[in-house]
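What follows is calculated from the coordinates using simple rules that are stated; it is not laboratory data. In this text the structure is predicted, and so the values were computed from the model without any measurement. Cβ atoms are built from the backbone, for glycine too; each structure is taken alone.
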Structure 1
Amino acid sequence: MNIEPDIFYGQSDIDVSKNFKNEVSLIKKKMNELEIDDSKLLVFSSPLRRCVKLSEQLFNKFKTDERLKELNFGDWENKKISQITQEEIEKWKKDIMNFQIPNGETNRMFFERLKSFCDEIFRSDNDFFIVAHAGSINCIISYLANIAFDKLVLENWKKIGYGSISLLIKNNNQYDIELFGK
């Protein structure tokens with residue numbers, strides 16, 4: 001399924017695009033270039049179909065976790081930005097962390113959900129690979145690299161595209177961004 005640009009489809013369980021096989025090939029190529037050895041990774045995926053199908057193509061074994069789902073856009077799900085009132089969009093932009101999308105989440109709620117995943121999963125010294133959505137990946141990077149989520153989202157939200165890879169390296173108890181949306 002191809003989604004038009006500027007559509008909110010956070011937790012909608014849409015299928016992969018018609019270019020899925022080509023996209024998988026490109027991702028595998030990136031993984032090979034980065035020398036990612038999946039035999040040494042703990043792999044987690046969002047339970048939404050588009051992530052699970054990708055995980056199945058990339059890894060022999062992975063776990064899904066509900067907390068990795070994208071932001072719940074509530075009443076904005078499957079709508080173009082142009083279908084949302086300008087007033088609502090402006091309220092969201094002015095208070096990006098606390099504005100609650102009608103019947104959806106605030107970015108603060110979203111961030112806390114991903115923070116709980118990180119606090120539980122990243123306690124060990126294992127290496128991890130996460131298959132998730134741009135917003136979820138931004139939350140994880142924000143939390144682990146200690147960058148304010150609202151700043152990261154406003155400045156970099158388009159850098160994490162479908163099939164991009166971001167890489168964080170743990171040095172002592174701090175995470176450094178090695179790659180961001182490659």
Structure 2
Amino acid sequence: MSLYTKLEPLKLYALRQNSLVDCELKTYETELLHAQKKLKELLAAAFVQTADAAGLLRHERLVGLGDRPEIDLETRRELVLYRRSVAPFDFNLNGLVNSILAVGMQAELIEDCAGEKLTVISRRLLDRFLDLDSVKQSLFTMLPAHLEIIFDVGHMAWDMLDAKDCAWDDLDGLGRTWEEFDLGAAE
């Protein structure tokens with residue numbers, strides 16, 4: 001039942017269109033719609049999966065990532081979710097894979113328990129603005145200190161580029177960094 005139908009029998013207010021009460025009710029409606037919109041935005045920003053760029057920036061700062069608007073939103077979301085998925089007692093192979101994802105590298109791990117070695121085979125960097133050295137530094141703070149850590153990021157030689165049967169201009173036109181070629185992007 002509308003407010004008008006409840007108030008009209010009282011005959012205390014002029015409820016016709018553009019009356020003071022009508023204007024006041026329209027003001028309330030406008031403000032309530034504005035509050036509803038803000039609540040929807042707040043709810044969307046509360047979750048990494050639905051946050052807009054500004055809301056996602058808050059999540060990134062919470063997990064120690066900086067402002068990187070040049071990266072697409074899905075990659076930024078992925079990095080935040082990986083960072084938030086790392087738990088203090090994830091000192092197993094799956095937990096270490098999550099730790100590596102959390103710093104921005106997709107990798108495969110090979111354990112050598114007898115030799116006390118862990119080989120990290122890099123597949124790709126999730127953030128194209130990360131450099132391999134900064135990722136390695138971050139990983140050294142997360143990976144077990146008692147194991148020797150071996151990084152395998154592939155290799156690129158001139159013979160391999162020559163075997164691609166394409167001109168240098170073709171490779172240069174791809175717009176990739178040497179690091180991206182080294183991680184297998186030239187294939």
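Can you say which of 1, 2 returns -13500 when helix-only ellipticity at 222 nm (-39500 (n - 2.57) for each DSSP H run of 4 or more, over all residues; to 500) is computed? Mind dumping the intermediate values first?
Details: 1: -11500; 2: -13500.
Considering all the candidates, the number was obtained from 2.
Name the one structure among 1, 2 that Kirkwood radius over Cα pairs in Å of 21.3 was derived from.
2
By the measure distance in nm of label points 7 Å out along Cα→Cβ at positions 94 and 118, tell me the structure among 1, 2 with the highest figure.
1
Work out the source of -1.02 here, i.e. which of 1, 2 gives that when log10 I(q)/I(0) by the Debye sum over Cα atoms at q = 0.25 Å⁻¹, for residues 14-61 alone is computed.
It was calculated from structure 1.
From 1, 2, which structure was relative contact order in percent (Cα under 8 Å, 6 or more apart) = 21 calculated on?
The read-out was computed on structure 1.
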